[in-house]
Structure P
Amino acid sequence: MEYKIYNYIKNVLPEQMSESPSDINYNTIGLHKKRTFVKGELIETKYYGKFDLATKEYDDLILIENRIYNRTEDGFVYKRDLTSTWYKIDNNAGETKTTEKFYSSDESIKEGETRRSNIVSRLKLEIFGLLGQANAYDFLTKVFTDFGLYRDGFKGSLLNKVSTLDESYLDDIIPDSDPNITIRNYITEELTF
């Protein structure tokens, strides 16, 4: 059975369409990535052949990458397992390849900085939706320095600031949250890992 990825590569012969795609550098052929982050970790990337900018919908799944991070008791990553699964023309999963990446101490620290930056970036977007523009700017101004410290690995300052800020909007209940959760508690949960 033929692999879909070959439809997005130029000058592929028909007899190559069934060959293992595991050695293809798929990051260079213009596929559309849909990423899933949990607590700042990139845990899944889906590669699609098509993306509709107007509807924000992806189509024609080509490949899925799943990542599992292995950490020390202190939270430092020492290994990442990456499982890549390529899809065939009939939309069924085909070949799967698993690779391991081991992290040096320096790489582990950089991964932590990236993970915390991902958390901050996503949280900033959510804060605007939860608080509205005026309150979001007020909150972000008050925690600006603390966000920087958090990205660098000093979590206590930001967590303390969020818990002690005397802003009533932080104690509003998030609509449709089950169980009911305040914006303050939500922010704290998102920052904690």
Structure Q
Amino acid sequence: MLSFGDKSESNSISALDGTFINVVRIVQARDVSKQDIYKNGSPVDCGVELTVDIGRDFQPKMTICGNFKTEGTRLSWGSAFVVKDLLTQLGIKGELNDDGTIPAEILEQLNGRQIIRLSYLRGYDAGTDKKRYSDYKHITVVDDFDNPVAVKAAGTKLTNRFIKDVAAGWVKNFSPDAGKSETSFP
């Protein structure tokens, strides 16, 4: 059953089965550049781990990271453009350190900022039978987070980008058939 009026119930919007979108506040930002995020023996070139307040009794972490396009030297952002996108959308200007890590003063500017994130179902934990979610590496922001129309429009735009990335093969672990729709509106 869909509900409304009680914001304590949920701060998420679902526009696609197996996904939910919510407004979160960054509590802490930590540089994870040069770390083996995926535990596959290959450290990422550039990344940030965000601890986010989702309005519940726990604060999950989401990681936005990627690798630079290189040919001996750093040519472009490559797949690390998601880090550039995060910083640019939040209006943060600056430069990375020479080694590609994110300066502490940039990380500090992330704290307290609001973003809209999309999480998606990637399957079930075999041991607990609980749903397992991943966070989409792209985020979005709006000028007025108190405007539900603007938030919903931005969430729809983020969902459309996610759908295109799934179709293009950029998101490989989305498993929408693993669960049921969890639609709720704030």
Mean count of other Cβ atoms within 10 Å over residues 20-27 from the coordinates reads 21.1; which among P, Q | Q
FRET efficiency 1/(1 + (r/R0)^6) of positions 76 and 124 (r between Cβ atoms, R0 = 25 Å, to 0.05) derived as 0.50 - corresponding label from P, Q | P
Which of the displayed structures (P, Q) returns the greatest value of relative contact order in percent (Cα under 8 Å, 6 or more apart) on calculation?
-> Q
Suppose you compute FRET efficiency 1/(1 + (r/R0)^6) of positions 84 and 156 (r between Cβ atoms, R0 = 41 Å, to 0.05) for every structure in P, Q: which one lands on 0.60?
-> P
Taking 67, 42, 28 as the value of Cα extents along the principal axes in Å derived from one of the structures shown (P, Q), identify that structure.
-> P
Given a value of -11000 for helix-only ellipticity at 222 nm (-39500 (n - 2.57) for each DSSP H run of 4 or more, over all residues; to 500), point me to the structure among P, Q it was derived from.
-> P
Which structure, out of P, Q, was FRET efficiency 1/(1 + (r/R0)^6) of positions 28 and 148 (r between Cβ atoms, R0 = 30 Å, to 0.05) calculated from, if the result is 0.30?
-> P
Given that mean count of other Cβ atoms within 10 Å over residues 44-51, derived from a single structure, equals 17.5, which label among P, Q identifies that structure?
-> P
At a computed 9.1 (mean count of other Cβ atoms within 10 Å over residues 52-59), which of P, Q | P
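Every number here is computed from the coordinates shown, using simple stated rules; none is lab data. In this text the structure is predicted, and so the values were computed from the model without any measurement. Cβ atoms are built from the backbone, for glycine too; each structure is taken alone.
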